[in-house]
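Peer 1: Each structure below is given as structure tokens.
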Structure 1
Amino acid sequence: MAATILYLDTIPGERIQNMTLAGIRRYAAARGWDAVAVPGEESRPAAIPALLAARKPVAGCVVECSDGRRDLPPRLFGKVPVVYLHAAPSLYGGRGLRVNADNAAIATTAFRELSVGRPDAFAAVAFTGYIGKREWSTARERAFAALAAKSGKPFFHFPWKRETAERRQNRLAAWISALPGHTAVFAVNDLTAAEVAATARAAHRSIPRGLILLGVDNDAAMCESSPTTLSSIQIDHERSGYIAAKMLGDVLAAKNAEKRNGCMGSAALASTNGSATVGPLLIVRRESTRGSGRRESFVMEAVEIIRRKACDGLTAQSLASRFRCSRWLFEMRFREAMGHSVLDEITSVRMEQASTLLSATDTPVGIVADMCGFGSYRSLHAVFRAKTGMSPTAFREQSRK
């Protein structure tokens, strides 16, 4: 009978957890194992012994801790190895295997995205934390604040407090109203970004003219349903699942090796403790970060066309021909608003799509080049080498380790 990896405390249909499960299943399939998501109501501490017995042999368990769950300690699983996802560093005294988001890398990516190519585009930077007290939110805040201090930009922080939703909304509205013009706001996740966008609209602060706003998680439904669509950092959750499953495989390999050698001890014990972090996969750019300052209406229209048509062979020249101005004026106004050229924007959209296909599918690289508008493998290779320092094939291999 095939061994099984159990992914505990999941929510059926939850988007991020589905990506994580895909990574777990990718590793499991390579080992000839199964991978099963166990809903939260079936992941109660009292249910664990029966669950492990019913699924024998269990290769290991991955426990989702993003909601702050703290009632599934390692001892509950006996000799079955367990990996904790998105666990606070203090959870269970720091014991056990764990995979977390690289919060410093996320904050760095956010700061670069909000400022790159636009050194004078914002007068200040701001951070809004999660609606509840979470260590990952605090970690992102600390890293972002340090970058703001280094840049010399004024930094505004909207702190978490234990309060009613109405009181928080009123406090957030007052905070947003007091921000300087052209402030770059990093929201700790998309839920917080949507909250900021809605409150800013009620407070008559324009996004993206007065504020530019970036979230994390790329919850497409949430980002696209906002009155001003929200730019967001996509974390590589599929890779998180793969790494978690591989940790379980490494523990079993160490135990089997020690059994064959007739001893059980230090190597197997060491392999049951450790941690890994996973950083951003890509940035999905939408209206909320599209420049600041002077904004011609046709620039916004052009950006929307690029989002839809960049992978269909769109060129800067063909795009400029759609508007009643010279190409020189079009390019100049676009660069004023966006901080980069039309070609840079087209390439960025193509890179996002290509990165997704390379990391999440087995589509041949040559076909990826065609699907994403690069025209040839050579063009795709040149862009990837320039942007990432590696070839498309190396990027795919790296994203799957």
Structure 2
Amino acid sequence: MSLLALGLNHKSAPIDIRERVSFGPDIIVAALRSLTDQPGVEEAVILSTCNRTEAYCVLSQACKEDICQWLSDFHGLELETISPYLYSHENRDTIAHLLCVASGLDSMVLGEPQILGQVKQAYQTAADAASAGKLLGKLFQHTFSVAKQVRTDTAIGHSPVSVAFAAVSLARQIFSDLRKQTALLIGAGETIELAARHLHQHGIGRIIVANRTLERAHLLANQFDGFAIALPEIPSHLAEADILISSTASPLPILGKGTVESALKRRRHQPILMVDIAVPRDIEAEVADLNDVYLYTIDDMQEVIDANMRSRQEAAEQAIEIIDLHTQEFMGWLRSLDAAGMIQDYRRKAERMRDEVLERAIKQLNSGKSPEEVLTFLANTLTNKLLHTPSTQIRQAGFDGEMALLEAANTLFQIKNSGSGK
């Protein structure tokens, strides 16, 4: 068995590639089943966020080329389209990579906390779909524990830096006084909730929350004295928005160029800041061509984010030390699985010897031999059988001068005064 992580992220692939290989909630279970149906794929978890798509697999026969082919086939793409952007990690590197991802060390925003919740959800989805078994279950539970330790023992999450925070920071740069502005937030997930919280903390004048499920929009809007609308109502309220932040799981754009043009006319061309942090994108790219619209995608946020990163670098170095330690710990557990199999095999072999000698001893008792004589036979014969193979191998190792094997035997059997004859 081997571990493999294969995928792409904001560092390796532009947004137009990332959105073509993302897995929305409507297809993730089908994707997990399709992946574990591949020959040699024993377990799988798929992590798909706006910044990354990654498959974590336990393989018995398959290799990374097989998973690359599956990924392209599932999305109906030519392998050559995505292969330049893919990366892979195996075994120890898979463990270290997942620990880094869950701890926020591989995020666009160093140390951002949302990713841990996304990793937990990815694992839960796989567990519910029966695609994550014993090995990935152990790995992901280990990951959650390490990520929590990183948060507790370092300052990685102390600075309020996230994509949502970066979007609000950008809004504050463009509109010096947020008290006079109206924000339209599209979606009701964790990122939008964080954006609403940051806006509220900075005194935003008014918040409108638009979501596919109106009830969820009401729940979020009520937390921040906002107003809730359904997605079809957006064109009617778009002209009210000075700031628009969108993050949904919609497979198609929610806002097109024509809708935004109409809103700008009603606003008499007062500028609108639009931050689209969804993958696939919620706002058509052509909207950026309009005058009086400042459209930023999630990739554009990188510069804003970089300005808030410096304080987390030292904490990240501390986090890497924690991750290295716990990667080694998990590798030790993996190696122990091989030892466990060897122990079971050796125990079964010993039990077969015991049963064989015991059967002969019982026959001797039944034939009238004394218990003392039979017990002596049982003890001597069983001891000789158990020691025959190790003794033969140790003797041969001495003959061949294999000192490392002799030393290993000494450690394994805890033999004192090895080679002294005493």
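Peer 1: Taking mean count of other Cβ atoms within 10 Å over residues 134-141 for each of 1, 2, which is largest? The partial results should precede the final answer.
Peer 2: On the way: 1: 20.0; 2: 16.9.
Going through 1, 2 one by one, mean count of other Cβ atoms within 10 Å over residues 134-141 peaks for structure 1.
Peer 1: One of 1, 2 was used to compute mean projected area of the Cα convex hull in nm², and the answer was 30.3. Which one was it?
Peer 2: Working: 1: 22.0; 2: 30.3.
Value 30.3 for mean projected area of the Cα convex hull in nm² corresponds to 2 out of 1, 2.
Peer 1: Related question: Given a value of -15000 for helix-only ellipticity at 222 nm (-39500 (n - 2.57) for each DSSP H run of 4 or more, over all residues; to 500), point me to the structure among 1, 2 it was derived from. Walk me through the intermediate numbers first.
Peer 2: Working: 1: -15000; 2: -17000.
Traced to structure 1.
Peer 1: Thinking of 1, 2, which structure, once FRET efficiency 1/(1 + (r/R0)^6) of positions 30 and 374 (r between Cβ atoms, R0 = 41 Å, to 0.05) is computed, gives back 0.90? Walk me through the intermediate numbers first.
Peer 2: Numbers: 1: 0.90; 2: 0.05.
So the calculation was done on 1.
Values in this text are rule-based calculations from the coordinates and carry no lab data. As the structure is a prediction and not an experimental result, all values here were calculated from the model. Cβ atoms are built from the backbone, for glycine too; each structure is taken alone.
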